[in-house]
1. Compute relative contact order in percent (Cα under 8 Å, 6 or more apart) for each of I, II, III and report the one that scores greatest.
2. Could you tell me which structure in I, II, III was used to calculate helix-only ellipticity at 222 nm (-39500 (n - 2.57) for each DSSP H run of 4 or more, over all residues; to 500) as -9500?
3. Can you say which of I, II, III returns 2.2 when distance in nm of label points 7 Å out along Cα→Cβ at positions 56 and 120 is computed?
Structure I
Amino acid sequence: MLVLLVEDDTSLAAQLIDFLQCEGIEVDYAMSVASAKEIAVQTNLYSRYDAVILDMDLPDGSGLNLLSEDILGQGVPVLFCTAATALEDKLAAFSAGALDYITKPFALPELVVRLKILAQKQPKKADVMFELDSLCIDFSMKIARRGERILVLSPQQWQLLSLLAKHSPTPVNKDQILIHIWPDQDVNNNMYKSLLTRLRRNITKYDEPELIHTIKSQGVVLRCING
């Protein structure tokens, strides 16, 4: 679980980070609106936070600004942790999109429970990595490796490999492949076989085990021969 903590009280932040890490929760820390923006943008290149702990009053502005500008990523659960106890502050936070609100002082175990409940409301992240034998596919970066080799794939080869990986170890039939790769074209059998052959040759070289198999009456599957 990864959370972003935005808190300008460094002493409190240190206590929170220590406690959360003991609970197995990873923490990114920012002490201002500006630093939170920078960290969030960098992190969102690769993943979304499971939750955000956000203070209301920060040195360079309000935590509400981070929500209104959608810096934290769409759909990321936000818990306000603040000394602001007025009803209007709470209503403003919920109106901006916060899902929870806790006022200082608070019990650390209570904060952890609230965070875990928030994280359960977050849609599950799609798998971005696939590994089989020495084959590794990073869907987010669109990079495939076999051992130390970076595979140089055509767009159609990448589409086919991604399709097989996402269905692995279940076979994908020929019709599914044709619709996925050539949705608006009439494709002859030679084009289909040629694409499959080129992908096989790119993935398997030297003494590497074959990973793409054709199963009669079922289709094509990406898996180890003993899998």
Structure II
Amino acid sequence: MAIVKVGLLTIGQSPREDVVPEMKPFFLPQIQVLEKGLLDDLSPEEIRRLKPKTGEIPLVTRLRKGSSVQLSEKKISSLLPEAINSMKTKMKVKMVGVLCTNDFQKTEFPPWSIFPFNSLKFLITRIIDIKRLGVVVPLEGQIDAAKKKWKKDKIIVEVKSPYARGKSWEEIAQNFSPKKVEIVILDCMGYKIKDKRALQKLLSVPVLLPRIVLAFAIDQHL
């Protein structure tokens, strides 16, 4: 069986020891994972320049030593195409999976790049017929963007960062339950399998975890 190189590109710093090990069991056996981070070669000052300004959509990601950082969606969008092409040419990967759930559709990307948002959107618009969608995002500043990008009849958004202390999953479930959400999206690559299981047990509805969805999407593109 021939080895197939697949790149995983984080908008933070690699390696993503909090994400990739949970994805690997879902990959086909011939896949060899190579990681790269958008911030790998940047100094602390250069990273600070990527922080969102007032009015810009914030993204949040993890740095190599475990801390988190907020970044400007607009600035990250402009950096991604070159990073994806670089992985293709320098690492000789067949495709690149981007470890971010943001909707980057306003930017043009090469056909060998795979974004979890596209797969998640396909699931909830073409496969799963629902009207009440629950979404969990890491930041208060992402609530409006989440409502716009998922576009369902009824969207209930809760905030819980995978990188910092905040509400418990019990509190999140208590807010979702009265609104009768039919499915929940954990809208960040930082959420873990244990988070999915905890919320799913409390709500008894499907909970979509982007890291698993992305792993299956990569398998299907081989």
Structure III
Amino acid sequence: MAVKTGYWNIRGYMQPIRLLLAHAGVEYEDKRYNVGPAPDYDRSEWLNDKFNLGLDFPNCPYYIDGDVKISQTFAILKYLGRKHNLAAKTEEEQIRVDLMEAEAIDMRTKWSTLCYNADFENMKPDYIKNAPVKLKEVSTFLGSHPYFAGQNITYIDFVIYELLDQNSQLIPGLLDEFPNLKEFHARIGGLEKVAAYLSSDKCIKYPFNGPMAQWGGK
């Protein structure tokens, strides 16, 4: 049975999963649900499927491979990390991955809060001011390592890549003062199968967010 994933027809929380699957060379059906226009933002495409997929906690994104049926972004990423040799291999690596996962969740929450807030324009200056402060910590943590676990690539690298990529669209030149993060971004985006995916018509370049977002949506 073919692997199937499901998410909204945006990059959002699904994009790191798509990048990981591309890197792992997995063929899969990428089900994309559309949301209707304002003011109703009709979600019937998803709601018609939601309770018919056999998911314990029906939500987007989801991943289905035979009897394996998972929702929640990091549950999916961790499973795929173990399955495709993209998980931590030592306790030291696990600690680094756990730390970056927690930081990524915080960063993504702040990003979503900004992008979906009706007060986006007033919040944007503070976000732009504070973004380099957080990235300095991330840059220091990465140090001279090629990947966030250390020498080995793991699922968390695809998460951080996507966060850096989306933030760089909002704040041009954001990575210029952090050469190691800029190199990391290029390293992940330059992985052979990831690069092929990013340049293909399978890859969603835009939108980043749903249509109700103040920035990055349709």
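Readers should treat all values here as calculations from the given coordinates under stated rules, not as data from a laboratory. Please read these numbers as outputs of a predicted model, since none were measured by experiment. Cβ atoms are built from the backbone, for glycine too; each structure is taken alone.
1. Working: I: 13; II: 21; III: 26.
Structure III comes out on top.
2. Numbers: I: -11500; II: -9500; III: -16000.
Going label by label, the one that fits is II.
3. Corresponding structure: II.
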